[in-house]
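Engineer: Structures given as structure tokens follow.
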Structure P
Amino acid sequence: MEVIGGLKVNFDCLHFRGDLPCKPHKQFGYHCEDCPAYQPISKRILIIKLGAIGDVIRTTPLIRKIRKEYPNAKITWLTHTPSILPNTEIEEILKYDFASVLYVTHTKFDILFNLDKDKDACALSLDINADQKFGYTLKDGHAYPMNKLAEHKFSTGLFDDVSKQNQKSYVKEIFEMVGWEFQGEEYVFNNHQDKGFQWNLNKNAKLIGLNTGCGDRWTTRLWPDAHWVTLINLLKSNGYEPVLLGGEQEHEKNERLSKETGATYLGHFSLPKFINLMYQMDVIVTQVTMAMHISVALQKKMVLMNNIFNPYEFELYGRGEIISPAKTCECYFNGTCTFGESCMKDLSPERVLIAVQNCLV
């Protein structure tokens, strides 16, 4: 506690903000001198995980472990997408820009977790003042593991054959990178159920969300439109309510599928509203994309259609089923098919239907 202007101030309190009154003061009028809400910071921890959105989401289990190990830790997270992180669980969520970089390079931290191999993130790790550092740094102009803990994850990103042999999920790998053992810690996420969103959905039937897109980077993941049509008809004939999901990029496709099959399509929305729509679903069928990560974060039952990625990478927490074409895909992490036609066509709608039914047992 220090005296500033004749007033005692707890600069080491979790609630202290510096530029604004703290929450306990605003709510109850407390002053630091006799504040019953005073929580001294035990550790100052900086997480650098910039993007993509899915990778940011699936890094959040670390928050639960940090809270267990250091209940009074102050967590600062630097990212490209601050809106995706839960501000109720993280004290400082910073957008990656000049102002934030200036701030973190002039702040003393106890622990740094840099989980990005981007050159700028690795370069920044060199300038962070922290007693302990985990993850990646910069050496000779390229990413480099901070220590042996990061070597496994680093090597799987360099060689496809090594990556294919990996049997650890992403979450397990990042826990190991910082010296912890993954024990099923769930994601930390906001379902936006408190925003008052209203949905015109048939709640008398099981709602099966169908996420029909996968972005532009790896189009070999796409399932044929004709298969979506067949699956929708199969779901309807079995008494389920299919709901088409997607963003602006999938809008035309989803409108067309809805018109052809009668499947529910409510449109595309802002990310918080899209997340909340997904939260209404009983099961979500998706390819490997951002919606997959959101589904896991929302603790939804899920059917994950995968062909070009290592299935061990995905931690579904026992709530889902990963299904792949019968023939092993040869296009590992490739955006175009080696044989000119994606093997996803060989993944039948009937098999997806069985997986959906298994999720509902």
Structure Q
Amino acid sequence: MTMRGTKIYIIRHAEAEGNTFRRAHGHFDGLLIGRAAKQIELLRGRFLNESIDAVYSSDLIRSCGTAAAVSEVRGLPIITDERLREVNVGEWEDLSWGDIIYNFPKMCGLFGSDPARWFVNGSEKYEIVRERMMGCLSDIGKKHYGGAVAVFSHGFSIRALTCEILGIPSHETRLIPYCDNTAVALLLYEDDRFTIEYQGDNSHLNSESSTLAKQTWWRSKGEQKSEDLRYVNASGKITALLENESVGLLEIDIARDGDEGAGWISKIFIKPDFRRIGFGVQLLGQAISEFRKLRREKLRLEAEIDSPLMEFCVKFGFEGKGDSGGVCLMERNIRNWQHI
């Protein structure tokens, strides 16, 4: 018997560079990284016994890559639609959240608390995000009436859609919690309207695979701690600041191996008290950002064999390219220039 209405599972993409490096990636086409592979595996298991008729996704890499968790085992194509994209954050694209908080404090606050009043140069208006998301989901609901579909999108856009469906005004956006990477909402589309069966469900994840479990920025104001670095660049020597405290140093060499399409990290250092809590990877993200602007394809550094630095490099996608005298050349692909 054909059911009335359409079941629409709307799913946030898995962990991507913006989440891990703590950078603003709206239309910037950041890659999947960190816990993404595990999250996608767990998401695949969650949907293994669900009947799905079609898979839709934002056309951005991080969303399409996550959509494969549902599409591949069913032999379904991923139907991309730009209307499912994340909000375009204009001049904020690929800036660190620490720099944004420091340089745009008022607008940064409004971004999460009253997005209809948020606007920076080149950004997309909140009402446009709501309208395109609602239009896309309505079209999908009509096309697959009586069936079930999986739709993959992004955090801000899903939050805007949820507020629109529930009639929550912009200044009360905080009533809708931030959703985890690969969190699932179930919508029912019937008689030209949506109802929400559940939202933000990350029950397929555990504390090790959840992105939000490792971060504090999203918690209530009384619990929130700053965890976003900002940077001061003085001729390739980049000081990392946590609010106004210096916590690390990144030195880059833009000349070395530039003819091979590579960028060099001469030094990456985090003070001992700030290690293994997510700050080192933010420095790596800053280095990647600097060299992508120069159209470099690879990132290189040297690490002593079996050192903590080598362990860090392997964890975040570097491969050994040969060693000499107990030092290993580490290299990571960083080519991703579509939206620079």
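Each value in this text was obtained by applying a stated rule to the coordinates, not by laboratory testing. This one's a predicted model, so the numbers in the text were calculated from it and none came from an experiment. Cβ atoms are built from the backbone, for glycine too; each structure is taken alone.
Engineer: Given a computed value of 0.50 for FRET efficiency 1/(1 + (r/R0)^6) of positions 172 and 228 (r between Cβ atoms, R0 = 25 Å, to 0.05), which structure among P, Q does it belong to? Intermediate results must be reported in sequence, preceding the final value.
Structural biologist: Working: P: 0.15; Q: 0.50.
Going through each structure in turn, the value belongs to Q.
Engineer: So log10 I(q)/I(0) by the Debye sum over Cα atoms at q = 0.17 Å⁻¹, for residues 236-275 alone, computed for just one structure, reads -0.45; which one of P, Q is that?
Structural biologist: Values: P: -0.45; Q: -0.51.
Going through each structure in turn, the value belongs to P.
Engineer: If you work out distance in nm of label points 7 Å out along Cα→Cβ at positions 100 and 116 for P, Q, which one comes out largest? Working shown, then result.
Structural biologist: Details: P: 0.7; Q: 2.1.
Max of distance in nm of label points 7 Å out along Cα→Cβ at positions 100 and 116: Q.
Engineer: If mean count of other Cβ atoms within 10 Å over residues 76-83 comes out at 19.8 when worked out from the coordinates, which of P, Q was used? Show your work: numbers first, answer last.
Structural biologist: On the way: P: 19.8; Q: 16.1.
It traces back to P.
Engineer: Tell me which of P, Q gives -0.62, -0.88, -1.29 when you compute log10 I(q)/I(0) by the Debye sum over Cα atoms at q = 0.10, 0.12, 0.15 Å⁻¹.
Structural biologist: Working: P: -0.71, -0.96, -1.31; Q: -0.62, -0.88, -1.29.
Attributed to the structure labelled Q.
Engineer: Additional query: For distance in nm of label points 7 Å out along Cα→Cβ at positions 4 and 140, which structure out of P, Q has the highest calculated value?
Structural biologist: Working: P: 4.7; Q: 2.3.
Structure P comes out on top.
Engineer: Can I ask one more? A value of 13 was derived for relative contact order in percent (Cα under 8 Å, 6 or more apart); which structure in P, Q was it taken from?
Structural biologist: Values: P: 13; Q: 18.
Label of the source structure: P.
Engineer: One of P, Q was used to calculate volume of the Cα convex hull per residue in Å³, for residues 28-195 alone, giving 150; which?
Structural biologist: Numbers: P: 150; Q: 114.
Here the read-out was taken from P.
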